[in-house]
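Enquirer: Each in structure tokens, the structures are laid out below.
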Structure I
Amino acid sequence: MQIIRNQKDFGAGLMFTAIGLGYGVAAIGYGIGSPERPGPGFFPALLALASTGLGLAVLSKSLMGPRARLEAFNPRVLGIVVASVVAFGLIIPLFGMIPAIVIAVVISSFGTRQFNWQRRLATAAVLAVLCVALFVYVLGLPVKPLNWELM
């Protein structure tokens, strides 16, 4: 009798649990403090708790849910994802965040057959707008949305 019913959820649950536990151990090294006076380790401890809780929930789901097998490893998909990350890293300092996100999303979408060009571009546009709003305007990171100097 096989205990693990869903291999994808089991792997994801293990990953989230391990990451959460790792962050939890690292957060203990900092002063956690209290909710009234949080220390530098308070926020990492909260993230560790959330990640560990999510991981344990997904792990339990993998033992009770419907059966699902893990797909075979596809090196082509891994290469596409790595290429999109490398492209993002190379393009963002030259052309800015918006072109880097659009190109990275378009490249990574070739890893699946479920995307057509309309979905690729719509996903890239929505993600670019949300990322610029969050990282540039809300968090104030010093990243240019568009680098006009090279264009």
Structure II
Amino acid sequence: MSSKMTSQRLAPIQQIAQTKEEDAAKRLLEAQRKLSERELRLHELQRYVAEYENGPPASTPLLLMNRQQFLGRLREAVQVQMGLVEQARRDCDAIRGNWLLKRRDVSTLDQLSECYRRKEALIDERRDQQRLDEFALRRYATRTADDLAEVGE
């Protein structure tokens, strides 16, 4: 088995690794988008809470009670959304770690492939040089034999 066969056999493996890395990158982008959406929703809820807390005072006890109940539900929503943001952050971190591993695999295979290509090029250069040396030696031997034949005449 020649070195070229080795590098040619590595190409499909590189392609598979590249595809897996691209898929992992897409999953990471989706996770980052989801995290951003959840953070945005959290900030909106926190802003609503601040607006209602700092709004004009309630004019009647019934309005005050309704306002307090509504603020309680908003605060609960903030707590739930904080949990969703934390979960999205953990998911994003895990997916980022997976993507980094896939990227490292691609990089390793690229380096290995480059090493094989350099080795193949060196073998080709040596083979070419050996052919040139053999050609020069045959030419020298032929010329020497011709020169000896001329001297003998």
Structure III
Amino acid sequence: MKTIYAFLLNVLGLSIGFLFLLVLFQVVARVFLRMPTSWSVELGRILFAIIVFYGSAILIYEKRHMKVTTLLERLPANAGRVLEIIRHIIVLAFLFAFSYGSLGRGIRNIGVRIPTLEWMTTGYLYLIVMGSGLFMLAFTLRELLHTIRGARR
């Protein structure tokens, strides 16, 4: 899992760096050269999606995703553990539906081209999102197994 985590960190870092350069290019092209480019806006949206969804996977791995723990902190340890297990199962169900739905949409839209990026299709974008869902599934399953075993981290 640590290798996957390191890979995702690299993907995220490269995506953020490339998005920065792309926005810088957009500003220079639009303001100084007076030649706005539509493809750079679409590519920026794709990079933003990668940053959001793969960043979410990283947050799940680091246990830094948003959750409300008010009830959990007030329950006895065993009841809190049961509640955590239930929470993980609900999140796994959602992530499975999310990934499965993204796969279906990706397959259905694999031929739908993005007009300003001829090499990119809407289907590829959905498959990118599905990949992040699979990483989130794996990381959530890892947390569920740690919770079931009662491991402290």
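Taken together, the values in this text are just the output of simple stated rules run on the coordinates, not laboratory data. Note that this is a predicted model, so its numbers are computed, not measured. Cβ atoms are built from the backbone, for glycine too; each structure is taken alone.
Enquirer: Here Kirkwood radius over Cα pairs in Å was calculated and came to 18.6; which of the structures I, II, III was it taken from?
Expert: I
Enquirer: Using FRET efficiency 1/(1 + (r/R0)^6) of positions 47 and 119 (r between Cβ atoms, R0 = 25 Å, to 0.05) as the calculated read-out, with 0.00 as its value, let me know the right label among I, II, III.
Expert: II
Enquirer: If semi-axes √(5λ) of the Cα gyration tensor in Å, for residues 39-86 alone is calculated from each of I, II, III, which structure is the one that comes out at 24, 11, 5?
Expert: Matching structure: II.
Enquirer: Next question, about the same structure. If we compute relative contact order in percent (Cα under 8 Å, 6 or more apart) for structures I, II, III, which one ends up with the highest value?
Expert: II
Enquirer: Match the computed value -26500 of helix-only ellipticity at 222 nm (-39500 (n - 2.57) for each DSSP H run of 4 or more, over all residues; to 500) to one of the structures I, II, III, and report its label.
Expert: Among I, II, III, the structure yielding -26500 for helix-only ellipticity at 222 nm (-39500 (n - 2.57) for each DSSP H run of 4 or more, over all residues; to 500) is III.
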